[in-house]
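Every read-out reported here was derived from the displayed coordinates using simple, explicitly stated rules and does not represent laboratory data. The shown structure was predicted, so the numbers you read here are calculated from the model rather than taken from an experiment. Cβ atoms are built from the backbone, for glycine too; each structure is taken alone.
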Structure I
């Protein structure tokens, strides 16, 4: 019996350029690290050259991610400890003009880190006792069943939660809330896309409202803190909340225009009630007390980072948070922010920020021109890489440029806050923010939908942000 094998040819898929990016980034990052160490850099001391190498390494690694971005931040601290401290390899432990290695580790316990840790504690306790879901039900109940009203209620609830919880966790939770709504809509109804985009967009916007809302806020505050400028919890909210409210309204109307509903009602299931057991009551008390102390900081004068240590301490002490919840904190976010803090200090202390300024002609740049340039730069970079990475790279440079042209402290503060916020307005791609990635994973939207809405939000947000920085913020700062 003759048998004949049939051969089928399966075309081999060619690796895309993006699949090589981590390897390319690894090579470029390591080259960027060592070249300033080996080749003398005119105008920089040896310590400055090593700092420049670490900065180039960090920027490339953060953008191309050959290792996770939080691991890059830890590598930044490691490199500083061994190459820029008085006990490092290059100084042999004898040069007392360099800082001790412990000064670099100190960024891991910065007041901004403690502030975020307090936010993590409150968010974890809220999830454990169901406070987050019950707040969502309570916030959505007044909005009825009209699509436009439901969309606004959904965005308002998401923004309010993301102001005090992780944007990523808030988006993941709220996406489960919209699924029952989506299931009752026709598959061809554009309003499905409006619902799916409303959650990540509102989470991105809501995170701007408080210092603990999103990592770029913490990076901006930490950088200002290092140069002696302190912004209280209340002051940040005064700067940001009006902007967030305006942008939520604009984003709400934009989504309704781009993806109009084809139905008059959307059914909601809002069953459930607030838990009343002991741990829940303790959580409500600590949560409410902490937030109250944060927003009244100007009245009592206790810094927000000090207040943040209350939930960190009280919730475990009251047995509300146990070891398993504490282990599940997003510790990588704290490490990421700490690396940015540490790098920013070195850029300033070792003269790299001033040296970079000499490479760029900004002498004739007006304060308004500087704001416009920083806003544009922040928007472009943050649309291509994550907003946290963008803030980590750009804010130290902004401070260096502003210091070099002897910008007034108020103008410097406004520019740093502006960059910290503009990166959160940059949400055109799934890679721009974790909420965007979660929204895209729902399968309800395509990249073109996110780009269309995100570009308009970013453009309008940038213009309103500039107007706030020019006319509103000077009344507060």
Structure II
């Protein structure tokens, strides 16, 4: 500090925290690996703070304990289970059979194929909870069929991308597991509270499809009768049973055990993983290679999450040592409108960041800054977690950087442009925002089921 005084260099140390946060966002926007961006920024600003004499190195002594705490976190153990379950179901052929069967069942209706995509998207969300797997599976299977039978490109791509993101809000959602850990609330309560909002999202998408097909029959025609007869012949009822009942049983095993208090989300994830293995075996898709591939995907994704947690732990410690958390807390608690002002700013920040970075980064960097303010304002943290999940789902769809759009673009057939996908998701983004506003204005939508579960 004497060095800076000697040369009369004045630096307001309270701005180091915000500059640190801005530096991390800049690195992330350039695509630098998240864990190393957070850890690297933490190291650089810790050194700057020590040189300036405004950072106490004692804060860093808490790092080993925090890291071991992360590694022994029982709640986060649910993440590899749900990733494993989703990856195994992706390879079991369940999505393909569901889409094909439900599409034939609803083929008589105008927009029946699009409606089937919404229903299957909701079912896959309740079994896998993984957005990328759902969007890619439905894009590969249903998009070529919808285009072949005369569906409008914008409607077809929009309904696939939107339905694929239902895995963000419909349990078991990896997003809700991470949010539960960061908010310090029960993941089971978040799962129960998100059921009605998730069904509202799916219902809004289905209603939009039906109304669009009724107003403009040319954009979503019914399947030709000869096609329905060809696929719906002898043995079709057996195919319906085999396609729909197994995933429903798995949903009941996983979510039912959580909702009725028989298992924690982590234990239910283990049951779901075992159920996914059984389904893959029944479909004759279980082998050493497929099991190895699923374990590899699970290991890679889990390792990514854990390393992001390590980086975010270093970041949060240094950020707190530079009084950045106090700066953010004071700024958010002094907003005009108190609860309304905080909700508007926090929702806007999450929505905006969702354009550029993944939900893991948002959960580990931004959400911890909001939690103390939400507690100070006496907000229901379960309700707040659900609206954050719904907001993150919306950001997955928003051009130009919505991740679901990239997933769909990577598997879209020739003739489908990026502009088609961007235009197609706009009505679904508006519907998601409408549902988000409803659950903010009417908190009982979220709290109704958890209150029943506790009685």
Structure III
């Protein structure tokens, strides 16, 4: 359970974002201002808004766990992003401004005919509607499991605030609130990394941290090998992600709506380029957070399985004794590994091939036990979410961070969920097929774009 201090921090953050969005957009009185604001946004607001739209709650719940288990190689997925932003700024964005369109699908109507716009708008409504539900439900499942909240309560906590300011202020409210949401997200990330670093044992500085991570094979940020069976390498990052981001940022209305709110073509271009430059460092911080959690758990006993709800469930089954035996084996190997690492620190042997080999052997044994635990849980608790990497970061936060900081990091998760959900809801309202913005003389709660 979280304390009243954490609740206060969380609720204050959510209320501030909502009230700020309503207050800053109270002058929106027509369809144009609702859909693209007053086209007055500066480049930094556009850039942060684009980043906040793409960064969902799962980014901050799951990605640190991915770095914990798989290292830093996921960063390669974003290497094609800056190049995609350049291409969109040069070739796609000027087209939107020249034709004075407010949605990506208005362009298709002018380029082809209304039937093409109707088909693409319907596809967008279906796909983005499904995406919005996943964006919302995925963190809801994790948070409700961690804190014992009902799923309905968690959905209302996230979705209720979003609906208020999105319905009142439209696209402008989404963009303006995303500045505050990104401030919470970035400050939460930096604070988490600092606090984790301060919790590492004496004698473990940045050099030792990255040396240990390297010996564990976690500093795998660049893989130059061309291998079609490898999901993340520099080739998939530059080639595949380039086309993925080109299609997403260039044609998806949840993103197009963000940069078409710019004051000028130049402001929108700078916003896109700002996103391209800052997104990769932000993703690095998210992965670094997971890496720091991994280093922390080398010296502090972690659980065999990070989803506490599954652990409770398994102890009410006939295989509870088998699971307890597995935990005892895990504790034994973990303590041996910790003693081995501590001796390596004293001997400064991180770069030694024998150290890396034995370290890998310990890690393989621990990973094997964790896989066996997941297998036992999946057989005895059929509906359980056995992939527990989504729970690693919040499990660490709840058990190791002081009151108030937990509330701030929860606010970070909620802010990420709200920012992506708000953009999707706002984009969906602009794409009712077959209608035109200029046909709408006044604002209504559910405008057709």
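Look at FRET efficiency 1/(1 + (r/R0)^6) of positions 79 and 287 (r between Cβ atoms, R0 = 25 Å, to 0.05) for each of I, II, III: the largest one is in III. Across the set I, II, III, relative contact order in percent (Cα under 8 Å, 6 or more apart) reaches its highest value in structure III.
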